[in-house]
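Peer 1: Have a look at these structures, which come just after this line.
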Structure 1
Amino acid sequence: MANEDLGKLKIDKGAAFRPGPRKKPVYWIAAAVLAVVIIGLFAGGVLTPAVTVETGTVTQVYPSQTFSLLNASGYVVAQRKAAVAAKTTGRLEWLGVEEGSRVKKGEILARLENLDAAASRDQAAANLKTARASLEQATAELQDATISFERQRQLLKDGIVAKAEYDTAEARFRRARAGVEGAESSIRSSAAALKGAEVNLEYSFIRAPFDAVVLTKNADVGDIVTPIGAAANAKAAVVSIADLGSLQVEADVSEANLGKVKVGQPCEIQLDSLPNERFRGTVHMVVPTADRSKATVLVKVRFAAIDHRILPEMSAKVAFLERPVAAGEEKPKTAVNPAAVVERGGRKVVFLVKEKRVVETPVTLGAKIGDMLEVTGGVKPGDRIALKSLDKLKDGAKIKTAEK
């Protein structure tokens, strides 16, 4: 049986070469899709390598920078200032100002205890009144003595009275006249004493020597104030004041550049506290001495107009100009480095840096300002722009900043 079963077995040689059902080329479709995706990523810049660029900033440039001869730094200084102190020693009883108070010349800033000085003034006034009363009494006595003397002289001439009576009348007359002179001298002395007492009383009042603004307050009510300030816990200056109308910039100019500076020369002043403002000024004085330690000369620059925002001791920068600033040159202009501007499609463009990519931005250009190029539209101050490798950039290109 086994042999019969084995005999029935045979191999169909044609079946080995019969073609089966044809399979779809799935891998070709996948490869095509993948190629499209890769091409799209390249086109979108995802797989494009980042371009290394240098960046700059859109800035504001003042036209005066193109005709500036020299720049120097310094500080705003009040040319008229004072540390106001008392003329006598005493305890501060009243203080009527604080930092920032505006005061007028002669205005009372503070007052010391002055009861003793006031009492001395009142006593001197009373003495003067007494002296004036004594003068009135002496004048009346002189009038009576004069009448009596004239009568006795006439009677003596007529031989009616004795010479002794005439001599007595004459002596009384002379004594009365001397009394008047003494009373007048007493009045002058009392008046001088009153004036001295009033001056001493005035010493207790601390007044402003000129129109000014209070900068610092150095004493408080209850402090002992003395002109010298050497005593323990004593204060000399009660307040310090400055005339803000006398503000000038004192700048150090190198000796080597002193030839570029002259009195009356136009200047432009920039304060660190007001970086977006420029103030007109002129050279007021070149101080006729040098600082040997710094090899500089002090130059004082006067403001053309004082702004209320300008305060003493502010840091300042001074540009010494070749000529005055003309009309239309007062305001800053937006400018870029010329290297940042390229032509694409017949228009001028810059590449704004937005995070790690650039955006092609059309700009409208103006005149050249020194080494910069004015931009009247398209960008604003503070924008970051690409400066180099612009030929490799296009809108949306990935970038990286060059390491410095």
Structure 2
Amino acid sequence: MKLGLNGLGRIGKLSLWHHVGRKHFSSIVVNLGREVGTGLQDIAASIERDSSYGRLSTYLHGCKPIRVIEELNESEGTMVINGVPVKILRQSRNPKDIKWKENNVRLVVDTTGVFNDPTADPDSDRGAMRGHLQAGAEKAILSAPFKIKAKGLSMPDDAVTTVMGINDEDYIPSKHSLISAASCTTTCLSYMIKPLMDQIGAENFLSASMVTVHAATGSQQVLDRLPGAGATDLRKDRSILNNIILTTTGAAKALQLVIPEMKSIGFIAESVRIPTNTGSLIVLVLNLQDDIKNPIKRDRINSIYKEYAASSPYLDYSEEQNVSSDIIGMPFAATVIEGTETHTRTANIRLNLSKLDNFVCAPKDGEASILEVPVTQAVIYGWYDNELGSYTNMLADRTVSIAEQMV
């Protein structure tokens, strides 16, 4: 079976690295939709070298001096990478015009970050995710969360969001043709929330908040520039080399699609971009209704993660006092829990019932209208390699699992 990759940016390139090493697919067709440099040789050079992860040959074979990209054919747009035939398409950027059918590609992973709306018209001149299906693909996987732009439209019946190992069963092969693999942050966050929710119970989650301290992405500027016409967030045009930049994240909305119980829990998600090339951190704060006689302590939280990590290939528990570079390239770790920094505090929260419009048991005459509720606040830290180690490897697992279910 062939694999189609649309885009060769950060996730596209590293997905190609993964799949030429894994060799699950017989060949790979990569669509760039434009000319690059002076020809195929320059494309090969870009694939071979990476500023964050080094050389492809080292990634695949360690220190052995092995040539991994060979047999370049400029006229055919083909090369062989680690023994896997790879074809580069440079004609069409609009998904509906990409020659998937002509190249016998049934499964496509779109890593461009552009075509995120599952409701968009596939015949649009701007292109749409659904255009991949019109061009001959049977399934299209998005390496980002879905974003429906038109107000009032709901998620199409043939679209689904999944995180590998969390809600795989939500994907129904006979029904779904558009699959979002959420985001690197949502993937990490889901593995921080799910183990606790399974053991403590969603009904005991009062509220949650998170901040992702996130490495720079390709959408940010190297140096300051003037904002475009109508721009409202001037920070997006400031240099990521010199600044800590406050921004937003869609992780809260995407998490509800992966863990539906989060819909009934007050949740705030924020993001801070920092001047590093990869390696990110989530700081998760939970408020949990507790039993004052047997309160939730850090040891219990850490033991839940330890137990989950023992059975899940995607969660790692660590007490090694990591820094961000330690988790770069760490394979298949959606989340690395920094166990030494888990903190909890339990206290009685005093609620004045007279300020509540709807309460089940109204105080009787002469009784105090104060209710004391034991609440534990927990702070948990989770590392993730937002590019290769965490997200790209898990996206590849999701891709392979979908391919194995295709007839």
Structure 3
Amino acid sequence: MFDVYEIKKDFPVLLQSINGKPVVYLDSAASAQKPECVINKMSRIYNTTYANVHRGLYALADEITTEYENARQTVQKFINAASAKEVVFTRNATESINLVAATWAMDNLHEGDEILISEAEHHANLIPWQIVSQKTGCTLRVFKISDNGAYLPEEFIKNLNEHTKLVAVTGMSNVLGTVFPIKDITAAAHRLNAKVLIDACQLAVHRPIDVQEIDCDFLAFSGHKTYGPTGIGVLYGKYEILQLMQPYQTGGDMVEKVTYQKTTYAQPPARFEAGTPAIVEAIGLGEALKYMLKTGWSDIEAHERELELYMWQKTSEIKNFKHIGTAQDKGGVFAFQVGNIHPQDLAYVLGKEGVAVRIGHHCAEPLVNRMGYTSLARASFGLYNTKEDIDAFIAAVKKASAFF
């Protein structure tokens, strides 16, 4: 049975105080806190099992290689990939997207081709395609979202055409919380033979992912947002596509045979994991995903929906509190503005009250500008947040309002 107060005890950072007040962490969209099982697992590996992976013929190397590849299988289960060979470990989701841009896109897109993205994209799912467009001569198109941040199917369809070779969209906006219908988007793109990449950084924390059901060609997410460590990310790619892609980086452990004259490359995923990988981080990610799977998606979703409803209810009590992003299908990410208070001033007061929120353009500057702002405050939920956290947030906002 899901008990958020027991869940919270699993996260050591949340058990301390700041300025004599309990930690109220509402910045999980930037980076989530880590459960003790992840911390302990990584510590145990360093204390008892550490070695390099794949080539050592001794006990430590055998054990850590098994742990590393088990983590890959956990990722496979988490996103329901057809094979663990479709799971590439990267440094983060940004690197995952850049890998696709530098390999598949650079080799397959040409003048006259088009890439289609939404107005809601994070810089990591915008700038790589700008660079591809500049280098290949292809066109980057951006389809509009509504003034309340909702997905507009007619805008997507209007911009999708026979020249579209790649659709790259977020699964859930890191600013607005809008959840995009990625299965429908993928089906429409595939009818015109376009490939689809999903930025699932936010989606992977709040909703279950089934890449076979979605049928996307690529999907990226990061470890540190899914309660795992920094320095590890995931790129999912359909195996038949990965097989045709050239390496992103070259070096050790991604080769089949090397001579002074010629090199042949290993099969995926090894082809895309040059050098010593983030071994312990990958194992930590696997442990984090197992923690989420054990907690259960139905309970996580039900808990977060309850928090979202409570957030809407309580913020309605605050004069001049404005939600930025009010789409009907929305997750636990809330950008907001309170009267004329600058987000930096607001966040400073909240911080003094032990409440952690994010401010700025959230690495989505064109989106924040499109919504009419240069900077926004943002509160975001993790599975460990409680109604009491929201109460503390509301009290802190009211206190800030009284100052300005």
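Taken together, the values in this text are just the output of simple stated rules run on the coordinates, not laboratory data. Worth saying up front: this structure is predicted, and the values here are computed from it rather than measured. Cβ atoms are built from the backbone, for glycine too; each structure is taken alone.
Peer 1: Please compute percent of Cα pairs over 28 Å apart for structures 1, 2, 3 and give me the label with the greatest value.
Peer 2: When percent of Cα pairs over 28 Å apart is calculated for 1, 2, 3, structure 1 comes out on top.
Peer 1: Match the computed value 0.05 of FRET efficiency 1/(1 + (r/R0)^6) of positions 79 and 311 (r between Cβ atoms, R0 = 25 Å, to 0.05) to one of the structures 1, 2, 3, and report its label.
Peer 2: 2
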